Structure I
Amino acid sequence: MEKRIAIMAGKVALAFLMALLVACSGGGGGGTAGSGTVTGTVKDSVTGSPLAGATVSDGTTSVVTDANGVFTLVRPGGSYTLAIAAAGYENSSRTCAVTAGAVSTLDCPLTPAHAPYEDYAAVPPSAQIPAAGMNYVILAWNDLGMHCAQDDYSYFLILPPFNTLHAQVFQRGVGLVTSGVTVRYAFPRKTDSTLHTNFWNYSSRYGYRAKYGWNVAPNVGITGTPLAGTMALDAKGIGFVATGIPLTPYDDDGTWDPYGAATITVTDNGTGAVLAATSVVAPVSTELNCSNCHGATNTFLNILQAHDKNSGTTLVADRANGTLHLCAECHADNALGLAGKAGVKNLSLAMHGFHKDKVNVSADPKNPDCYNCHPGPRTNCLRGEMFHAGQTCKDCHGDMNGMTAALAAGRSPWLQEPRCGDCHGAKHRENPGTLYRNSVLANAPDDKMNGVLYCEGCHNSTHAEYTSTNPADNTIPQQLQGDNYWIWNCYVCHTDYMPMTAHQ
């Protein structure tokens with residue numbers, strides 16, 4: 001099942017989200033009457049070392065961290081956005097709720113800064129990065145940071161092979177390019193998905209009867225998108241997209257590689273010349289780990305048997321008679337856009353609700369209990385800057401009980417998610433009513449940039465935000481900037497003077 005971060009809807013769920021998302025846990029009393037205490041550690045997000053002398057301020061009151069990087073701030077009850085600054089580090093902000101008479105904990109990792117821009121001397125900033133020698137550049141990303149599929153579709157279907165890639169093309173010093181070019185994608189090491197999945201045996205006119213409702217040719221996804229092809233202009237008209245690529249985590253030679261790379265090539269429609277090329281990860285994993293509970297032998301059969309026993313279904317008998325089922329036939333699944341059956345719990349609620357008291361719990365953030373089902377300790381799906389900063393799956397998702405409570409309260413899985421702005425403040429919030437993966441820059445110092453750059457184009461997708469612990473994710477910033485950070489250097493796209501800040 002594809003791992004997605006969740007938003008807590010409704011008044012009860014919203015309060016729960018804030019508690020988790022900002023990592024402010026209630027404790028004993030503190031501060032003066034009517035006031036509460038916020039305490040935490042400011043640390044280097046890469047090394048984890050505490051930072052002494054960092055400043056933490058809510059705009060009215062400021063404190064400085066001690067030799068152990070610890071700060072303590074006493075404020076009246078309410079919601080605050082704290083600005084955190086330290087020499088040699090990028091400034092950061094975090095939002096926290098202060099409860100009167102209580103102590104809240106908020107640790108604040110900071111990212112090492114780049115060289116001060118005013119220190120560029122002999123060589124102008126525009127020539128300091130690899131992109132300086134390029135006429136065209138490509139920003140490319142996967143939409144979710146991880147897609148999930150199955151190795152075997154002979155019992156039932158949770159999710160089909162499905163991956164989505166986005167790209168934006170810029171001519172340096174000129175601007176966004178959306179016409180006159182062709183953007184193609186291909187997977188040099190993954191040219192035939194039929195080698196490693198039996199999906200098309202049950203969904204193809206060339207195999208058995210199409211048992212899951214799709215009838216597509218081998219190596220073509222359920223949206224009609226092939227394994228290699230041409231990207232289309234996206235709905236906003238500012239980028240290119242390939243939706244539903246039928247990718248597996250296996251290379252042609254059988255090597256298991258959940259972080260396989262797509263080659264993106266931009267050619268001029270008039271001359272056929274290659275203007276730019278890059279490589280971007282298209283992550284997909286089949287590490288569902290159902291065998292942790294359902295046994296290593298006949299795992300999927302055991303699941304059908306358990307479902308029949310607990311829900312009164314006839315899935316085992318149906319399979320014996322040649323009928324296979326999608327989970328989403330009954331359990332609504334927004335990932336596939338299927339409404340399920342009235343009165344039946346949606347798939348996310350059914351899965352989290354039933355298993356909430358049945359999975360092993362781990363205190364190790366590198367091996368969280370979420371990895372019992374979501375792409376786990378082998379895949380290491382959680383690998384981005386949030387992971388660097390010490391955040392775990394549950395800091396954004398909530399634990400299994402919290403997930404269940406929020407879904408039962410009405411949260412719509414896949415369509416409602418936590419907000420960047422809830423932790424990082426209004427400066428870094430998504431567009432109103434829009435998911436992070438669909439949001440664009442809206443508060444640039446130069447208004448001509450607003451509505452042009454996707455957030456994920458510069459920061460990468462959820463679970464894999466730059467800097468990722470997986471080197472494969474960092475290919476594009478390395479290609480353009482010579483580092484692993486988000487696209488921070490304005491000269492990647494510009495050739496004239498820029499203020500070197502995307503958000504104001």
Structure II
Amino acid sequence: MKSNVLFLPFHLPRARRKARTAQQVLADEVQRLKQKSFSQLGECLGKFIPKRYLNPALSGSLSRRRIYSKENTFWSFLSQVLDADGGCKEVVRKLQAFAALKVGKLPSSSTAAYCKARQKLEQSTLESILTHTAEGIKNEANKERLKGRRVIVVDGTGVSMPDSKENQEDWPQYKSQKPGCGFPNAAICACFNLHNGALLSYEVGNKKSHELPMLRKQWDTFKAGDIFLGDKGFCSYFDQFCFKDRGVDSIITLARRMPMSDIEAVKVLGKDDFLIQWKKPVRNKLSSYSQEDWERLPATLLLRQIKVTVKQSGFRVSSFYIITTLLDAKLYPASEIADVYYQRWDVELFFRDIKTTMGMDILRCKTPKMVRKEILMHLIAYNCIRRLMIEAAETKAVPLRRISFKGCVQALRQWEPYLNHGKMKYDERIRLIRLLTESIARNIVPERLGRNEPRAIKRRPKNFQLLTAPRHEMKEIQHRGKYVKKGLS
């Protein structure tokens with residue numbers, strides 16, 4: 001049988017592409033690295049932050065895909081504020097470790113590129129992310145108290161930062177400190193949801209900023225039906241009226257006014273519990289509100305005064321007075337209001353979580369612009385961790401207040417390196433995140449009602465000489481071991 005197959009007298013080479021060089025392979029790997037966030041935090045915290053905030057800009061800064069893209073820079077910055085070390089070099093080392101796994105070649109050890117990329121992050125973008133993290137948390141209230149109304153607790157704190165010329169201009173130190181010996185200090189006033197600890201809003205000021213004016217800038221945080229909870233620093237006739245005018249009730253401690261007796265009361269509601277009339281104060285020239293605002297105030301305010309007797313040892317006072325606009329004693333018993341004010345101490349714990357556990361007490365940035373961004377990143381990280389704790393509490397049916405914030409941060413730090421492994425499958429990553437949630441829910445703080453501990457430390461610090469002059473003027477004193485007593489030589 002004759003074959004119809006055509007045999008050619010020469011050999012045709014295979015139609016294949018030219019072999020790629022090692023440089024081309026490396027360039028492709030680097031390009032893939034640029035397209036992916038090298039922070040593992042995005043695997044478990046990314047669901048709290050929409051990607052639209054981290055997309056490259058259409059033009060200008062952070063518009064091109066680089067190793068330090070907008071997304072990579074944000075997650076690196078967030079990772080930095082959560083790290084125990086907290087330095088820029090730590091972020092660069094993480095990039096090198098990630099590149100070693102993905103590419104096999106280490107990027108530069110310099111922090112210059114990362115620091116420049118951080119400066120290009122827009123503060124407005126970070127503020128939008130913080131607002132989203134706050135709004136994404138369920139604004140639930142404690143249904144067992146105050147008829148299920150949301151309680152917003154407000155307080156202020158302070159943070160210090162590097163002693164640079166730019167920081168001193170925005171946040172000058174106190175005059176009692178010698179130049180070159182102190183540090184710039186910023187004042188922060190923040191609003192928290194008392195039930196879940198979420199940070200709702202904040203304002204930054206300097207040593208001249210009082211908490212009341214900073215609170216007034218955050219009035220939009222409060223909605224009709226909310227309850228404002230504050231200490232005696234927020235006891236103000238003007239603010240009590242403005243909150244009530246917005247449909248917001250208040251619970252504060254009495255300050256700058258003498259408590260009224262039952263003889264002066266408008267109506268006695270119970271033992272140490274009665275309605276009173278506050279008279280409109282005379283406006284001081286130093287008042288933070290205008291003459292028009294003062295004229296708008298009513299001549300009197302009907303308030304409720306409750307005397308709380310402290311029977312438990314360990315408190316600085318034996319009794320104090322609460323002023324509130326919750327006038328109905330049947331709906332809001334005095335014992336319930338006193339118990340809610342007792343929980344006001346939680347705001348001190350919220351600030352401790354941010355400043356001590358997360359390290360915002362002493363900031364690192366040397367310019368006011370970057371200081372504000374560093375504060376924003378700490379608050380974003382705090383809200384994200386709070387959301388992890390809320391998920392863990394709901395999943396495992398444990399009380400949210402009993403979950404350890406520090407334990408959550410520790411678990412997140414240890415899980416982070418394993419959440420974005422190159423060869424990890426999607427199901428395995430989901431399993432790890434589920435185990436992370438379980439680990440967070442298991443770290444329960446014991447209930448220690450009435451605990452009384454001295455506010456003192458046992459371990460003494462090193463007895464270094466105090467810096468009483470600028471560092472370049474200070475002279476090192478001799479070591480105490482070289483001193484020779486008189487008469488013994």
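Taken together, the values in this text are just the output of simple stated rules run on the coordinates, not laboratory data. Note that this is a predicted model, so its numbers are computed, not measured. Cβ atoms are built from the backbone, for glycine too; each structure is taken alone.
Structure notes:
- Computed 0.10 for FRET efficiency 1/(1 + (r/R0)^6) of positions 182 and 358 (r between Cβ atoms, R0 = 35 Å, to 0.05) - originating structure among I, II: I
- Structure from which 6.0 was derived, distance in nm of label points 7 Å out along Cα→Cβ at positions 294 and 414, options I, II: II
- Source structure of the calculated read-out (semi-axes √(5λ) of the Cα gyration tensor in Å, 53, 32, 23) within I, II: II.
- For -4000 (helix-only ellipticity at 222 nm (-39500 (n - 2.57) for each DSSP H run of 4 or more, over all residues; to 500), calculated) the corresponding structure among I, II: I
- Identity of the structure behind 17.1 (criterion: mean count of other Cβ atoms within 10 Å over residues 70-77, calculated), options I, II: I
- Source structure (of I, II) for distance in nm of label points 7 Å out along Cα→Cβ at positions 198 and 446, computed value 5.7: I
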